[in-house]
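Once you scroll down, you'll see the structures, which are given as structure tokens.
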Structure 1
Amino acid sequence: MYIRLMEMVGLAQVKKVAPKLKIDADKTRVDLATLQAVITHRYEIIAKYAKSVRQTCAAELKQLRTHTPTVDRATLKRWLHIDAAALPEIERQRREEVVSANQTLSTVYTMRDELASIWKRSTASKEQLVRQLDDWCRRAEASGIVALQEFSRRLRCYA
């Protein structure tokens with residue numbers, strides 16, 4: 001914000017700005033433009049994914065509290081934003097224990113990890129990545145979880 005203020009008084013000049021996400025509401029297929037948008041806006045996409053499944057996770061957490069030791073909502077939220085490999089070993093084991101106790105949570109976290117792995121594969125061709133993203137969208141829509149289905153439909157609209 002201070003850079004913007006300095007630009008307004010002529011003391012600074014903005015050289016680069018983040019690209020804006022373009023959405024084509026009529027689009028229903030995953031193509032190369034969708035893949036490029038997903039890779040370019042990956043941090044925003046993971047944040048939107050976490051936001052879209054937050055209510056689903058909260059509802060599952062209520063059911064889970066009766067079966068497993070306590071896990072708070074903040075921990076679940078953090079696990080949604082952080083890659084499993086970045087977690088300490090103890091937390092990773094805890095996450096696996098909690099997630100394996102609930103099918104919906106397991107699906108949500110597995111789908112999140114698979115989505116993140118799409119933009120990590122630098123050796124795959126563009127066509128392979130497009131197919132993997134399309135496959136991810138199909139599985140998300142077939143999961144039966146409303147939040148995943150809506151997120152997948154929005155993801156297909158990225159251009």
Structure 2
Amino acid sequence: MHIDSIDIILIAIYYAGGTIRGMTRLQKILFLLQQEAGLGNFNFMPYKFGPFSREITSLVNTLVNQNLLTIKSEAEYNFLQESPVQIISLTETGRAETEKTIEKLDKVTLLKVRFLVRRFVQIPLTYLIAYVYAKYPEYTTLSEIGDLVREWRDIYGLRIQNLPR
């Protein structure tokens with residue numbers, strides 16, 4: 001079964017425990033699902049904080065309008081100018097619809113999604129961004145935080161990688 005972009009967003013949030021803190025984290029997780037698991041057909045481009053897809057923002061808003069997701073703003077300091085942080089959560093309807101979709105998918109695909117989402121949903125956002133920058137430098141050409149990310153990569157021991165994808 002083909003998984004469309006909306007389903008990938010919902011399944012990623014589902015495997016994140018029903019909530020993802022921040023649009024930047026959601027963007028990076030969906031980018032990694034596309035790059036490392038071959039799931040998704042989002043049009044990512046280099047942007048201020050690395051890979052970014054306008055489509056994701058638009059689809060999230062559509063899902064909110066369809067009562068499948070909610071977005072709650074939470075005021076807190078955020079170095080990525082993502083203040084207030086958007087807390088993106090499945091509604092009960094969204095959870096039920098996602099579970100129906102999950103039942104139709106093959107187990108290998110679900111394992112890939114669950115593994116990648118759970119790997120990246122709880123780690124510090126600085127590590128997630130540093131990981132993406134180290135592994136996919138071609139998406140960092142318009143970055144506004146390159147100096148910060150180089151410091152984070154040093155802290156975490158991440159180096160630019162040219163790994164086969």
Of the structures labelled 1, 2, which one yields 18.5 when mean count of other Cβ atoms within 10 Å over residues 16-23 is computed from its coordinates?
2
Note: relative contact order in percent (Cα under 8 Å, 6 or more apart) at 39, derived from one of structures 1, 2, originates from structure 1
Work out which structure the value 1, 8, 16, 18, 16, 13, 10, 8, 6, 2, 1, 0, 0 belongs to, where P(r) over Cα pairs in 5 Å bins from 0, in percent was derived from one of 1, 2.
1
Have a look at 1, 2 and say which one yields -17000 for helix-only ellipticity at 222 nm (-39500 (n - 2.57) for each DSSP H run of 4 or more, over all residues; to 500), as calculated.
2
Comparing 1, 2 on mean count of other Cβ atoms within 10 Å over residues 88-95, the highest sits with 2
Comparing structures 1, 2 by distance in nm of label points 7 Å out along Cα→Cβ at positions 56 and 96, which one has the largest value?
2
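Where a number appears in this text, it was derived from the coordinates with a stated rule and is not lab data. Values in this document were obtained by computation on a predicted structure and should not be read as measured data. Cβ atoms are built from the backbone, for glycine too; each structure is taken alone.
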